[in-house]
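These are the structures in question, set out in turn.
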Structure P
Amino acid sequence: MSQQSSSTGFVRVATRAINRAEIVDGNFIRFVQNWTATPARKLSDRDAIRAGVALTVADFKELFESQMLSRHQDIEARAMRARNEGFYTIGSSGHEGNAAVGRVTRHTDIAFLHYRSGAFMQERARKLNIDMVYDTALSLAASSEDPISGGRHKVWGSVPLWVPPQTSTIASHLPKAVGTAVAIAQAKRIGAKLPIPEDSIVVCSFGDASANHSTAVGAINAAQWTAFQKLPCPILFVCEDNDIGISVKTPPGWIGANYSDRAGLEYIFADGTDVVDAYAKAQEAVVYCREHRHPVFLHLKLVRLLGHAGTDAETEYKSAAELEATEARDPLLMSARIALESGVYTSAELLDKYKDCRLRVQEAAKKAEKRPKLTSAEQVMAPLAPYHPEKVNAEAVRPASKEARLVAFGGEDALPEKQPPRQLSIQLNRALFDLMAKYPEMTVFGEDVAQKGGVYTVTSGLYKIFKGQRVFNTLLDEQTILGMAQGAASMGMLPFPEIQYLAYFHNACDQIRGEAASLQFFSNAQYSNGMVVRIAALGYQKGFGGHFHNDNSFTALRDIPGIVVACPARGDDAAMMLRTCAALAKADGRVVLWLEPIALYMAKDLHEPKDNQWLFEYPAPDRAIPLGEGRIYDPNARDLLIVTYGNGVPMSLRAAKKIERETGKKARVLDLRWLKPLNGELIARHAKETGKVLVVDEGRQTGGISEEIFIAIEEHAGPGILKKRVTGKDSYIPLAAAANLVLVSEAEIIAAAKAMISR
């Protein structure tokens, strides 16, 4: 590969550049070496670096050092990868102007960061004298001593600096950033204790390409929607606009044209390649956001250097001229020019400083490479799903104070345990009242949950008793609803968001899969966002709904590591299980998905019309059902075990009664109640006692829970157990009576059970 120098001192590469890092590094060194101009005057550390900007020379020096450290960390990350001692090469080069945002914000301004935030982190770390160089090296080396993730991923994060770890590359952190901004004000309104100062703001950075993602669009819209109603939403959106997303160019002017004139959003532009301008504009943005409690969009114009990552060959989609033009706008060159023109450094002094930063980074890398790694699956998974049964169960059976319950329910005679047996929807409603009385920090929100009381009236009356500060409607966007849940949890509240239908959850699945459920894992259990997500779910809505309202598949939930999935079939179980779910979220920070079978909301009868055998008394407030504990019907039956959940429970009970009447044989029915984690030992114990197991899975044949149940029997009970399943078809659910053609029927259950019993 031949090279030649241009008149500007930048290297022109005749053929494909294999290592742009060396070229960019060399450009800086040559620029400083070739500097010959004499500064007009020598500025002291107390002087302003530029007229009209409240940035002293001393402050500028620190900003510049953060930029240089970040740059050398990028270069060293590639060297570590070449030595097989580092495992991440998406860098921050070209984005070093975000150091200014790190400086003008407080360390208690919780920050949800873009992955090119090296300089921001270096600068914020100064506030608490944290060695971010070494911390970053540990993260690059995937060392178990990495203070944020414990070696699980290279993430920007810090507990003392209030930077929760983000793994997002497509803006999926924006909804929870908006949710956190809303929660700061909400916590104050409901009297919940905030873990950060009341005047804190939220910092949320992302790239120009990510700004086009539906998640970002929805989150920014939610912030605008909030501010438009004159409600507090103190969030600083920092769009780090480098003109490209991997290889796809952003149309020139698109970000400014799209965001500069929006209702409820203050827009400020800054030249991010000029750290002094970035500082001035970032300071303006922060002051406005903090004082007005209003969303601000800081458009930080930057460049991307060294490609998207270490393996990115930019020459496949950029010409040599384009690469050189971008590299000529290197923010470190601009900072060097400012320093040399102002007499802050001489050429020799600046080169020494640059070299010192390089050596500091290299020494940290050598040290980090030798530190311990994760060496077992148990170590890796330790923070994924914390569960302390004694603590959780003690919390679950702890009732609200008598005084709080009397206020919530309207007097002694109105207490739910003194009322006659009622159906699932009523007992769920009462359980929510009880929990709201127990937890002053608990909030219930979603579309239509307030005055209307929810589509199925499950939240009816909550708004009147607990008011709009704790029970409120949201805009129609499931990503925002789940983002608000994460934000509320991060600010010390206990969120109970509602998703109207299971099919609607799929619109926002990544807010749980990629964000909420991963937080404890990627923060080594230092951060958590415990919540209970209520979802109206499953099939059997007679003649109504079609696909979006009749959704029998929760397979996508079962695949999410660390979450709890619960599904009650009757009212008393629902109340007791919901207490445990709240305790799991409160005590262990768990994310719980709570499936409410819509078709059972109003079910009163079991075997015959008006027999009222599916109405149950409200359990005393000091009773709860532990995680994993199922319910057994007819435990002495030995001819067959039917394993099921949700709508399958009353269906299987009816089938068992008909089978006994027609054959004299008895079937034991196991209602799982808890679908994740699955209690395989419980299933196996009852399978051994009967020798025959019929799984009634209203989900689909492919990917349904019946497959996991079969495996659990094999693993825990061994061979020799006769197994069969009845499942829904691999189909969407149509309207009206046609739905019955693809859902499990009682006739199928009876036929399968009889066939097994006769063997």
Structure Q
Amino acid sequence: MQEDFRLILDLVTVLAAAAGGGLLAALLKQPVLLGYLIAGIIVGPAGLGLIKELIQVETLAQFGVAFLLFALGVEFSFSELKKVQAISLGGGGLQIVLTIGITALASLGLGWVTSPQQGVFLGAILSLSSTAVVLKSLMERNETETPHGQVMLGILVVQDLALGLMLAVLPALDKPVEQIGIAVGWALVQTGLFALGAVAAGIWVIPRVLQLLAKTESRELFLLGVVTIALGIALLTERLGLGIEMGAFVAGLMISEAEYADQTLTYVEPLRDIFASIFFVAIGMLIDPVFLWQNLELILGLVALVLVGKFLIITPLVRLFRYPLKTALIVGLGLAQIGEFSFVLASEGQILGLVSRRVYLLILGTTAVTLVVTPFILRAIPTLFEWAESVPFFAKYLKESDQPLGVAEELPERNHVVVCGYGRIGRNIVKLLQEQDCPVVVVEQAESRVQWLRDAGIPYIYGNAASPYVLEKAGVSEARGMAIALPDPMSTRLALKRSLSISPELDIVVRASKPKDIEALYQLGAREVVQPELEASLELGAHLWNGLGVSLSSSQKRIQSIRQSRYSEMLPDRSLSQMARDVKSVVGELNSRWYALPDESPILGMTIEETDLRRLTGVAVMAIRRVGDQEIDYPDASESLEQGDRLLLVGEDAEIEAFEELAKGEAAVPSPESSCQWIRIGVESSMVGATIEGLDFVKNDRVQVQAIRRDGRFLRLPEGSVVVEAGDRMLVCGSIEALGIVGERV
């Protein structure tokens, strides 16, 4: 077969395998990355053997790595890198040194290697984590801008830059110490000269070239120019011995500061996705399933050792740089794998005779398994935290990590607005509120942004907006409203859910990252959900309407109508199965449970609105499954509860238990003659220090205490011996007259 046709056939085979594997993984609700890797195993030499020559495919795969890191550089930018420069340079550098040192000592002590050079080489392989896998997982979960996402990417950038240094030192490892020193010195000189050249080109050359390309108004020419810049710089670093990866990333950083960065990213993203899929399939081709099976116990042991060892090295380092415990744990779990660039080191080490063929295959197998496991670990992190918070031993430490890391000297106590997130959207919200002299409190987790708040004199809470302790410190119970503009959907949902648990009537407006999140956020209790892309469409359309002669009042009325429909008129119709998938993706990250309504439940026949479930118990009903397998996803508040219904509930364990008691008739159900309300116990209240059974209105059976929220905990139907404390929020139910008497006592 002709060589050029062979390349075309191999490329088509790889793309088809990637598409098939990715589709299968998506249908099975698994990471598409897993599908790519399995597809590579199937079509590779160890599988069906459809592709026997890996050199050509590996060459194409290098394009995937280059485009992936180029796009990362464009998105990350120097300003973003500066935010995490301490943990990136200090933490990333320490992590590499510690991993190499500990691995070298342990491998020598256990007899795994015969020389210190081999131990250092093995440590270098283990020190690298997977930029490609972690970046793709963060992008799929929209977490690249979260604190843990920024820290992970910062450390990964340093690891990728260190790869060039490792490749430069590798040939000198079996030489005298002075030759190793010369190799390191020369690599550092080359890196320094390249960095200076990159900075100069980024300031004086790249912007002018992009401007010239943009003036042609040709998409093709602009894309060709950008690709030439990216791959040209990547080839330059390869010639310098610093690796293609470093050059591609630096090229992205150079363009990130230019005027046309967003346009560049838009054009390059399709190329990045195609070649990245080829890269992951190529990794799958390197995996020999027969060798994995024959050495399964040993490889699984090595995998466990790598995952635990890197986690124990990285987590304390992140804590050392004063990041919250949860952030440190997520980073430790997320980077606890061997990176794809370790294949490059392992291959070079085999050529230089630093490792045998068997050890090389063991490294290959261990690396492959850790890459496959990583997406599942990142997906399981919310569930792991929920479980840990239910175990008293772990909950004690996680509770400490949820406490605010810093608080402004003066915070407004009531009638203020809480703004969660101080990114671009959060800053604009604060500015608009300040123009109306409205007091604000900003909750922000990024230390660099907290410093901006300090400098601007804006009241702030330095902590996680999804933490009930942080929300209580922000005065959510006395706030007039809240705006949630957090970068990741998971934190947004938790902040919304927990804020409403503290103050069920709070007016909350939320930014939805994606259109599919809109209904879920409304169902969790948001008063208003704003989706930036759809809002931009509305404003552009309104401008065009005005130009066509449509009156301002008519266009505003139409826009308001679309907003009231929750943008449904602008979104494509979704099938029932698509909605069900959306519901499952949401509740999969939150504490949830299916609950069958008892046949004699007092809430049968009532609408969701009439039951007042959110106020009474704190739960949200995400779906109803009726007799006959009819499923209602995101049920409306006017939906009645029927016999045989199974409800998908979202809430803390105590909140779901409270709902069960309500559904069984063990707790008061709202009626026309009674009502319920939350009251806050002030410091000077006469109730402070009294037991619940000692309160007059409880003695006279005029009011029932349904629940108490205290220190972020939900106490359902508290016993009479419970002592009332200042700061408690108490849910009391009774007649309007009786509740008025309680209000006077508060």
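All of the numbers you see were taken from the coordinates with simple rules; none came from a lab. Predicted model only: the values in this text are computed from it and were never measured. Cβ atoms are built from the backbone, for glycine too; each structure is taken alone.
If helix-only ellipticity at 222 nm (-39500 (n - 2.57) for each DSSP H run of 4 or more, over all residues; to 500) is calculated from each of P, Q, which structure is the one that comes out at -19500?
Working: P: -12500; Q: -19500.
Label of the originating structure: Q.
Can you tell which of P, Q yields 0.00 when FRET efficiency 1/(1 + (r/R0)^6) of positions 137 and 657 (r between Cβ atoms, R0 = 30 Å, to 0.05) is derived from it? Only one of P, Q returns 0.00 for FRET efficiency 1/(1 + (r/R0)^6) of positions 137 and 657 (r between Cβ atoms, R0 = 30 Å, to 0.05), namely P.
Taking mean projected area of the Cα convex hull in nm² as the criterion, the top-ranked structure out of P, Q is Q, with the highest value.
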